[in-house]
Structure 1
Amino acid sequence: MPQMTQTEEQRLEHLQRKNIELEQYRVILENIDGHAIYTLDTEGRITGWGAGAQKMLGYAAGEVLGQHDSIFTVPEDQKTGVFERELAEAAETGRCCMDSWRLRKDGSVVWSSGIISAVKDQTGTLVGFVRLARDRTEEKILADAREQVAADLEARVAERTRQLEETVEELRRKNQEAHANAEIVSRNLREKEMLLREIHHRVKNNLQVVQSLLKMRARLLPEGETREAFDTTVERVSAMALLHERLYQTPHLEGLPLSAYVRDLFRDVAAANLLDPAQVHLRLDADDIPLQLDSGIPFGLLMNELLCNSLKHAFPHGRRGAISVSVRRVEDLVRMVVQDDGCGLPESFNAASNSSMGLKLAASLARQLGGALQFTSDHGCRVQADLRRM
């Protein structure tokens, strides 16, 4: 038997050590069940199979040895060549990390997470691969569930955001429309106010013309009942003209303050009856009640009749005194009281049967305002009316 050279002895010794190492690896490989560990040749065929691989993928060693590792690749990855790219990367760089779904023997899938390491001899020549993997299916399912929940939440937030943006845009549009409509309404109100002021002004002017014509006609009449009727009509027209004048002078046409109107009316009535301003003075107690045109005209004419009646009959021969006017809100009505401290009513006075045109007009005006006149005489004349349409 020829004697071996030193180089051949070294090579033999190296192979023996490798066989021992491989046997140790095989023992370790077959006994580890916490991880799937198995070996492949350079073409990707299975050359070693451990207990962990069998536990994870369901195949016994005799069923897979010599089979190509791609039998565990799911169809989606087979179409894209995932297995081939993993082997190529491991061969080039020494290792390849992989996370992918793997097919089990029963057709179910398992999420495999691990590495493929290249095995090379002492000359650096590739002799195979070792695949080390761990079953992380539960973690994958949990992670996917979290991702799905996060994606669903993000989608819901995005949808809700979109709805809110649409709502905001709709509100902005409606606000713009409301603002535009408000501008139109405001402009129309200003135009109507101007028109109404002009109407009040023209009515006042026309009433003053009528008043002047009546005065001119009254001057041509002899003293007596006819002339007195003209003078009384002039006072009534003046009361209406005063209301229109004050209304068009009132800001925003919100209504004429009742107290201011009564004071002006008393002044004009006293002047029309040629009374000394110091002879009779007015005591006024009135709530802040705005007078509108529909109630202001009958109220002004009614007050005019009552003031005229007191000024003409309560203070004869220059007698001095006062007229107290109270206009207060009482629940759902306005209570008006006109009282003087003059000579009082005649003993035989009966408002129902009195033929005075002024009293009849006053009673009619009170009914128009939802009330009735009540006359009493005690240290002067007192007239009360509870007006429900003020």
Structure 2
Amino acid sequence: MAQAARGERVHIGVFGRRNAGKSSLVNALTGQKAALVSEVAGTTTDPVYQPMELHGAGAVVFIDTAGFDDTGELGGLRVGRTREASDRAEIALVLFEEEDVNASDGAEENAWRWARRLRGAGVSVFPVVSKIDLRDGGGTAMAKTIQAKLGLPVFCVSAATGEGVDALRNALVRRISQGEERSLLAGLVSPGDVVLLVMPQDAEAPKGRLIQPQVQTIRALLDDDCVAVGCTPETMEASLAALQRPPALIITDSQVFGEVQKKTPAESKLTSFSVLFAAYKGDISYFRDSAERVKSLPPDARILIAEACTHNALDADIGRVKIPALLRKKLGGKLRIENVGGADFPSDLSRYDLVVHCGACMFNRQYVLSRVAAAKAAGVPMTNYGILIAEMKGILGKVTIPD
């Protein structure tokens, strides 16, 4: 389970004031000293991501965050990192202190505000009263107030004694088990289908291994009882000739979309790894509609290209070289193109005319959708590498896009 990709783990964020007991709760839930614990306020600075297997639920990652009440210049930066981490959370444990229960709605930062913000983003919120071994009445009065105001069940726990920890852990397992089960290949294949994977092995391909989208797609095909056949663009024709019948589906790297489409049999559906992940991780309808608006962009449009991972750009880099060249060829050389990678993503997208995102195999769906929401709020079209390339090549209508 330690090798499971972080983007495939359920992200559980832990939020609260400094010294509210966030790190101690993470340690109690994981059964290990995953987070540094101290009586000094502000011990946790940057978010700490702790992957583990939650028995009965599978692979998860706990996010231990800095207190949202941190102060000063550095404190403000820490709170900013906590907000960024909240974009990744699918489940949030919000720890309430007495200051929160008694806070007015106008207070600068409090647990009420964080719980409402997270719920508004579609996050499942679990209100928690921690350190109940130190509270009068075991925090019962606090819990009643919180439940009445939020309309959510409240969990009273003590990381020191273990009281309430199992109940909280079991509730997390139930929530995860009841969650939506998404399939990378939903509606595209049936058991026994032959699927041809066209995978360029160029300078960008890691030596001795496949990239994450290819590995994950192969695993999904095996889980769906399909026959997976791999080739490169150079051996595609030979691979097709070796098959008794045309494959049900061809999945290719987006950068060779045009080349592969010309060789695709009429009986076969065609898509790309990037398009699959666009549907699996993001808002496929918005990505497709946004791609269709690209040709109407002004010649001096400002375009943001975002990648989930960070790496040194190569001469053949798809996000920093190939897509910018394709856009300038189609729209003109005056385009203003910016690139960001990893967690770097502008908080204000209003100055851009288009956002183009990679397949985001390294991100979880919640994080990608938070970026989509930011684009929609700014009124900016946002699309995906594979869908954009298909549109620019004039073959988007021939590409199979998952629902």
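Below is a table of values for the structure above.
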item: Which entry (1, 2) yields the derived value 125, 21, 16 for semi-axes √(5λ) of the Cα gyration tensor in Å; result: 1
item: Among 1, 2, structure where distance in nm of label points 7 Å out along Cα→Cβ at positions 84 and 148 as derived comes to 3.3; result: 1
item: Which of 1, 2 leads on distance in nm of label points 7 Å out along Cα→Cβ at positions 260 and 308, largest value; result: 1
item: Origin of the value 8, where relative contact order in percent (Cα under 8 Å, 6 or more apart) was derived from one of 1, 2; result: 1
item: Structure (1, 2) behind the derived value -19000 of helix-only ellipticity at 222 nm (-39500 (n - 2.57) for each DSSP H run of 4 or more, over all residues; to 500); result: 1
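A short reminder: the numbers here are calculations on the coordinates, not readings from a lab. Quick caveat: nothing in here was measured; it's all calculated off a predicted structure. Cβ atoms are built from the backbone, for glycine too; each structure is taken alone.
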